[in-house]
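The next part holds the structures, each set out as structure tokens.
Readers should treat all values here as calculations from the given coordinates under stated rules, not as data from a laboratory. Nothing here was measured: the structure is a model prediction, and the numbers come from that model. Cβ atoms are built from the backbone, for glycine too; each structure is taken alone.
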Structure P
Amino acid sequence: MSAPFGPSPAVVAPVNGRRYPGQPAAAEPNLDAAVLRQIRREVAERLTRANRAHEAANTTPMPAEEREALTRRLISEALDAYATAEMQAGRPPLHPHVESRVARTVADALLGAGGLQPWLSNPDVEEIVANGCDQVFVRFADGTIEQVDPIADSDPEMVDLIRMLAARTGNDERRWDRAAPLLNLQLADGSRLNAVLDVVRRPSLSIRRHRYLTMTLPELIELGAIDTALAELFAAAIRARLNTVVGGPTGAGKTTFLRGLASAIPAWERLVTIEDTYELGFDRDETAHPNVVAMQARDANVEGEGEVDMAALFRNALRMVPSRVFVGEVRGHEVVPLLNAMSQGNDGSMSTIHASSSAGVFRKLVLYAAAAPERLDPATTNLHIAEGLHLVVQLRLTETGRRFVTSVREVVDADGLQVTSNEIFRPGPDGRAVPGAPPSTGLLDRLAFHGFDPALLQRREGWWNTTGPSTQTGRRRAA
């Protein structure tokens, strides 16, 4: 789903000694791959023995904090032993800078995400893709894309790294082998990982990162994603329990935006989220949303059994006494139960969808419904849309990495193959949403009853903060 809004924070240093235009060209000692492999192997072997001894004595795995402290101590001891051996052999020890980087790299491999860790630690990185271990590309918040250093020494080592991440993540087993060559999971930092094996020439990796794991409507204003009028409109729409679908292209920030909308939901409401891979994360903040059930679709096992798709999860969610149901992203069969729920009175539900325009959201819903097992015809789907869906919000992603609301549509009615809608906020001269067609009397009265000031619609250029975050962002690099 989405990447975050707004410009990037402060500049940090490059990874693996890689230099970029405008950065200092001071020489750095290179890492010795053989030394790195030796230290990593020695520490891994000692750590494995320590883990087995702990489990034999306690019948439980070693606590994460104890394991991390032990790993760092073993790394220090291994480096000290290596330095002693080198001096006894009459050779100089490692340069202090190189020794520090060896320690960090080994720690990343054993405790973090190996060669991916520096980029996952960089707050400016939005996407990481790898076509094999050495064809690695990183997309930054300012829209620039750079080819960077390898994330592993070989493709088999890259496969082992990804399998290690899969084993550490989530509450169910995520297999990745010839029988299950497609892998989707959420990393510990909230990033979404996709990996492909065997059906491609070389293992392929894609990571979409979320720089904002929590979001509020005021923060969306600060980041330039919405203006004051839109914030007031969405807050009132939440209180009025309007069913909403957020559309936009890949990377437009749909998930982050949905988090912002959810922040306006009263804490006492019970929320149920449905996703193919955990991303929304409403259950992370127990103060804002203490009553959350997060559900994730499950693939079939090697015997072809145990699959639970999003449509099945949605049908079950309606039996869980939810105040609101969120579908992380509509991609297929789940569209029918979602529209059914919206049209049958489960108000306040929300979802996201890939679409190139707010009007295109309706066409996408029709296409998904036609491909679902129910095979709904367009006219029937449009009736469901008109009966249950209230608002469509469209996000835009610019070439410079800016993300903002560009259109808001009110669903009015359906007539056969057409959904009638009012574009109550339309793209302005710079693409940002400004007041457009007047809302229907029914919608305006409902919003006003829940605190929206209709006078906010009278300013035709909108209420955008022209002194907000700059659209110019410098390049950011990983430490």
Structure Q
Amino acid sequence: MTSALADSAHHAAPPEQVALLCRQLEQLTGDVQVEAQARLSRWQPWLKRASYLPSAENLAHYLALRSRDVRDLQSELVTWGVSSLGRCEPYVLPNLRATQAALSALAQAPQWPERTAFAALESRLGVHTRDLFGDAATPGIMVTFPSEAAQNGELVTDLLRAGMTVARINLAHDGPEEWQAMLRHLERARETTGKTCRVLMDLAGPKVRTGEPQWPDDPERLQVGDTLALGTREDTLPGDLPGVTCTLPAALLQVEVGAEVWFDDGKFGTVVETVEGDWLRLKVTHAPLKGAKLKAEKGINFPDTALDLPALTDKDRADVQFVAQHADLVGYSFVQTVGDVAALLDALRAAGAPERLGIVLKIETRLAVQNFTDLMVRAAGERPCGVMIARGDLAVELGFARLAEIQEEVLWLAEAAHLPVIWATQVLEGLVKKGQRERGEFTDAAGGVRAECIMLNKGPYVVDGVRELSAIIGRMRPHFDKKRPQFRALSVAQSAGE
């Protein structure tokens, strides 16, 4: 609704104001339905699970609604005591129709809202969450198993007792023998504690990491303005510059002059000055005050470069055979296009994976964000599906300031698609890694209660991290249902009068 229309409604008599709002809302609802139907037609070949069709329809309605600026209409609706549409993610069309019905009642032409439609759609998120994570209370707690979990069964039991509901095994590390040992320890822990726990196996994907660094002199730190060589092989690096190789040489062939290259989860950044055949000359543009250490096995991000790399590597295809037999969920790293999703679906089918085995889409690149809605529908159209917000990679790919916005949009869109979300990367990192409690990290963890699962990484104090996270969830979950505040009795208000 434009400002001009809002002004005309404001100066008209009350019945005329309501009638004008009704017409505007009716027009908006019709436009949303038409646009949603066009999108659904494109998605139709992907929707092989009839049970997901209502959710795909709701997502299509939400995308159509959010493609418009309806702020003036929202403001006007609030003044009449009807829905502002601000919490319509789980049930877009019923919300629009119920608002129309409320306005019609005000205009003395009653139409009762379809109240059952709200519950029918809102329940879909719960169904899909149980499909993926079982009957555990939400948010669940996912824990990345360290290699130690293959030898130390007590660690696994302690994690389960502390509150772990999903065990994550990163297939980029260790091997089938160690993975089997971890699973045996988890099964014993389940029997000992009587608790349930799902297993997510994370495919490695095309990992772009540093090799062993080379220094012309004694090891030192990189400062802003320094030059660094990034090469495809050690024998291509110049001997007079600090240098390091890239574990995925094909990535370097796609990078152009002027593109940014970031290292170690964004700890320091560079820009490509020249392309020297098999190596890139980089200038350091961002680094800590004390300088940046160049280490092996650290991630490399190319936020300005749309890397044309298959998400499913040869190693992943081999690992899918193990996943199909032992996992409840498979984490899909570096997924960027619907073709990537189709490749994994084909691989799971070929491996004889049961239909209940779910897919977790790890959203970690700029292209994955752009294709996000299609990725969800393509995967959820065939299998149980969830979304992981890989905030570490996204922060580097999109910028830290943009991440705050994007993680909210991912939460909203996933809710409209009725798919569960995993809140990941550096949750309670100081506590898990160093045993240090930091205020900012606890606030961040509290924000994770809007997701259906929160992930902790491995570290010496991970059991303490699970206990603390479980306590945070217990305190914060009653206050929020997704982004809707819940009016639980406030402990602060109670103590204030004492």
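Given a value of -10500 for helix-only ellipticity at 222 nm (-39500 (n - 2.57) for each DSSP H run of 4 or more, over all residues; to 500), calculated from one of P, Q, which structure does it belong to? Here the read-out was taken from P. Comparison across structures P, Q (criterion: volume of the Cα convex hull per residue in Å³) gives the highest value for Q.
For the structures shown (P, Q), mean count of other Cβ atoms within 10 Å over residues 142-149 is largest in Q.
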